[in-house]
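Structures are listed in the sections that come next.
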Structure 1
Amino acid sequence: MDPLPYTDLLDADPQWKLTYLDDWAVVYRKISEGRAISTVTPKSLENQDIPPEMHQQYFQKMQSELNDLIRIRPDAVKARIYLAKLYTAVGAYSEAEVLLNDALSVQPNNFKIYLGLMKLRMEQGRWDEALAYVKSTKRKAGFSGLSINEDLIEQIREKAKSGI
């Protein structure tokens, strides 16, 4: 079920560096010298894993690599979603929103974009909108196997009702 099988093996090998990534393909090259993507990996994008302690230099490197991926393939959305999550984590909400809306214009039926918008609205305390995005996420996910924690949904529902 993994859309990017075996990438973890190449990610772990320092001789192979990620050079291209979109929603459907991953390209690595054996590197001796030169620029390569080193911080962002297909697994981190797929899992949307952001390191819990992120220093400024690491943040800037991730941001630069993700922007490179977006420039390389403007019709892909994974890098946009991940960069939006990164911006949301550091409180750069307007930048995150721009990226997610750009992603929606490219792939309007991608449930992961709606999930990103839900998380953004939660961080902003805009609970009514977060609840609307929960519903959109579920509708767009269909039978994909997506499971959103029911306790989280109930928390969003309660906060939306109380107007917090």
Structure 2
Amino acid sequence: MQVGDYIKIERTPSGKYGELAIVLNNKALIDEPQEFDHIVIGPQGVFNIETKNYVGKLIVDRNGNWIRVKDDGREVGERNPIQQIRRHEAVLRSIVGEDVPIVSILVMANPRMIIEGVENFSLPLLKSDRLEEYISTYRNEKVYTKSEIEALREKLEQYRVSK
């Protein structure tokens, strides 16, 4: 779907979970298809957006531990999604090339989520209400034209498992 200068890769039924997803597979890199939450291509490059829908409070400590404080006050450890995001970056890079910027963002979908320790995460960690502004104001040296953006979309679609 085209929105202004941006193309959002549409989610389709993945088959694996019966849910809408973006599944890409580059067998030359990894023999397991990777499921992406959201991919947006714009003048700044490719945005790899991982989404989590936690309830309560999330604390990211200095050691990279993720602790979720539930509404009842109980603390539970959560898996830090950095390895999953890095794997997705590698798949995207293997498809679009090393020169195309891949901008990974972790987004908390629940608008009531409280996040503490964003400075302890190596990637942007945002609430969903800040995502559009983050993408639209993101700047880097290369600026892609509409035709280059469309060419990147076509490259990604060639590796798509779910269509």
Structure 3
Amino acid sequence: MPYINGFTTAAEAGGAEVSVTYTGSFGDVALAAEAAEAHLANDADVLTGTAQMVVGAVGVAADAGVPWFGTQSNQTSLAPDLVIASQVYHWEVVLEEMLDLRDSGTKGGKAFEINLANGGLVIEFNDGYGLSDDVKASADAAIAGIIDGSINTGA
């Protein structure tokens, strides 16, 4: 839910109205497509989603020509002209530390976090979308503000 909460907070701060649907499934592609269709029927201008089922929702967005924000991995290949950007997990940031700790004999007892500051989360923009330079610069400034703490995410 951190992605959903962050997306919602940022969109609402920009004046957007946000509708969220929880399907109760991580893998039901048809259910994700139905949720996307319902949002489009209610005049959604942009869509996003999480989990393995996003291919269903991305397909609906692509068919309707509606922009998409990806998460977990770069989803540009699913809709090359419509994915604006993707929040991408880079698990290797913590996996390398875990392996180093294991190799030194430490097993368990530590929580790990991936975030923008440590490079575990990266925003990858889709060059094929045609995002304007000023909007991308604003996004980059927001990312930098989250990293340096000048933007409080509430997390």
> Looking at structures 1, 2, 3, which one was mean count of other Cβ atoms within 10 Å over residues 44-51 calculated from, given that it came out as 18.6?
Replying inline: 3
>> Taking Cα Rg over 2.2 N^0.38 Å, for residues 28-107 alone as the criterion, which structure among 1, 2, 3 has the greatest value?
In response: 3
> To which of 1, 2, 3 does the computed value 18.1 (mean count of other Cβ atoms within 10 Å over residues 76-83) belong?
Replying inline: 3
> A value of -6500 was derived for helix-only ellipticity at 222 nm (-39500 (n - 2.57) for each DSSP H run of 4 or more, over all residues; to 500); which structure in 1, 2, 3 was it taken from?
Replying inline: 2
> Which structure, out of 1, 2, 3, was distance in nm of label points 7 Å out along Cα→Cβ at positions 12 and 116 calculated from, if the result is 1.9?
Replying inline: 3
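The numbers here are math on the coordinates, done by the rules we state, and not lab data. If you're wondering where the values come from, they're calculated on a predicted model, not measured in any experiment. Cβ atoms are built from the backbone, for glycine too; each structure is taken alone.
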